[in-house]
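None of the figures in this text is laboratory data; all of them are computed from the coordinates on show. Bear in mind that the values here come from a model prediction, so they are computed numbers and not experimental data. Cβ atoms are built from the backbone, for glycine too; each structure is taken alone.
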Structure 1
């Protein structure tokens with residue numbers, strides 16, 4: 001294989017990778033969720049007192065976790081749709097399954113982290129839902145960012 005053939009093969013591989021649905025979903029989710037995680041630091045009691053590096057690492061981990069939650073919700077919506085390609089032309093049912101799954105996972109994770117494992121606690125400034133006690137910022141995060149992730153992914157995989 002000569003140099004031009006090798007470059008061409010690498011370009012084809014790179015082009016294939018940029019059209020992988022799950023890879024795009026995770027990358028866009030991470031990139032959009034990281035600033036959100038950083039901006040909501042004041043809404044979590046422990047975050048304002050952590051050393052800078054520790055807080056940054058927690059936000060990086062949280063953004064990666066948000067990407068995993070998005071993938072889980074995407075796969076659940078794929079089960080409802082009967083195809084991973086639902087993202088190309090999402091119906092109202094697909095959107096409802098995707099957003100509903102994400103909200104359910106988020107509420108369960110926030111409950112587990114705040115009430116069961118006590119991994120974090122909301123600051124007094126965090127608005128909370130009545131009855132559930134779930135913080136409003138994590139719920140808004142799921143409602144606002146995933147549709148943007150889907151739109152960016154659609155543009156990426158369709159060229």
Structure 2
């Protein structure tokens with residue numbers, strides 16, 4: 001699926017509207033985890049601002065993920081080591097990803113946070129219908145077998161070959 005700037009905006013509007021009905025997503029009690037910042041920075045920033053209340057927005061924490069040709073374990077270990085420090089003051093973590101393709105990273109991050117006692121809300125602007133992880137809030141579904149996910153801002157990246 002080729003995602004234009006307009007389609008990305010449509011997905012952002014949809015997920016922000018859906019998040020309004022979720023309880024506990026308030027500054028000081030919830031934080032946004034920007035999963036894969038190179039793809040999800042725009043989504044995380046909009047969501048954190050959208051959920052602002054009383055002149056305060058949700059904190060944003062960057063979460064790096066591996067490319068398909070990299071070992072995920074160092075990334076997962078780093079996340080596990082950082083969790084208690086960066087999310088400690090919060091009750092809820094909103095995981096935000098522009099595109100959930102396989103669900104492997106989300107599966108690990110969500111389960112780890114739940115095991116640590118956090119409430120977790122998972123958000124995907126675009127989610128593969130074949131993903132092993134099903135996000136709580138999804139802008140649009142697509143079929144990665146029919147058409148891989150590609151964003152308008154992407155340039156050639158050797159890690160995706």
Structure 3
């Protein structure tokens with residue numbers, strides 16, 4: 001896990017559900033994550049999968065990841081190479097699934113972030129910088145234990161490496 005993530009923004013609004021990310025009609029593909037990923041944001045951004053690039057950044061409004069607790073909604077973003085997710089707030093289970101699967105989920109004011117611009121996220125400094133415009137957004141630092149999980153690539157790798165669940 002890099003401490004600086006640089007990527008292009010894909011901006012979404014409030015209340016993006018796990019069904020928006022992966023429509024429930026494709027649940028039968030959950031055993032084939034690469035096939036499932038081909039349907040990411042299909043109903044609200046049909047061109048997403050064809051145009052997304054590694055390290056791109058998904059930006060949302062309030063309550064990002066609401067709905068069911070399917071970790072596949074995060075897993076498809078990881079398979080597609082999403083570098084981070086920034087939102088004004090996250091559904092609790094989605095937020096935890098993101099860290100457990102090794103994707104930073106950053107709570108920040110996303111009002112001044114625009115579709116298509118390039119951001120640098122400095123995880124260690126709690127700063128998002130637009131390299132396209134003169135905009136700096138601060139966020140609360142990610143707790144140390146969650147940074148450790150991210151650095152290992154997710155909770156499973158963390159547990160395998162340290163043979164223990166993370167302590168607070």
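Summary table
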{"item": "Answer label among 1, 2, 3 for the case where helix-only ellipticity at 222 nm (-39500 (n - 2.57) for each DSSP H run of 4 or more, over all residues; to 500), calculated from the coordinates, equals -11000", "result": "2"}
{"item": "Per mean count of other Cβ atoms within 10 Å over residues 72-79, the highest-valued of structures 1, 2, 3", "result": "3"}
{"item": "For 1.2 (distance in nm of label points 7 Å out along Cα→Cβ at positions 88 and 128, calculated) the corresponding structure among 1, 2, 3", "result": "3"}
{"item": "Highest-scoring label, criterion being relative contact order in percent (Cα under 8 Å, 6 or more apart), among 1, 2, 3", "result": "1"}
{"item": "Given 4.5 for distance in nm of label points 7 Å out along Cα→Cβ at positions 24 and 136, calculated: source structure among 1, 2, 3", "result": "3"}
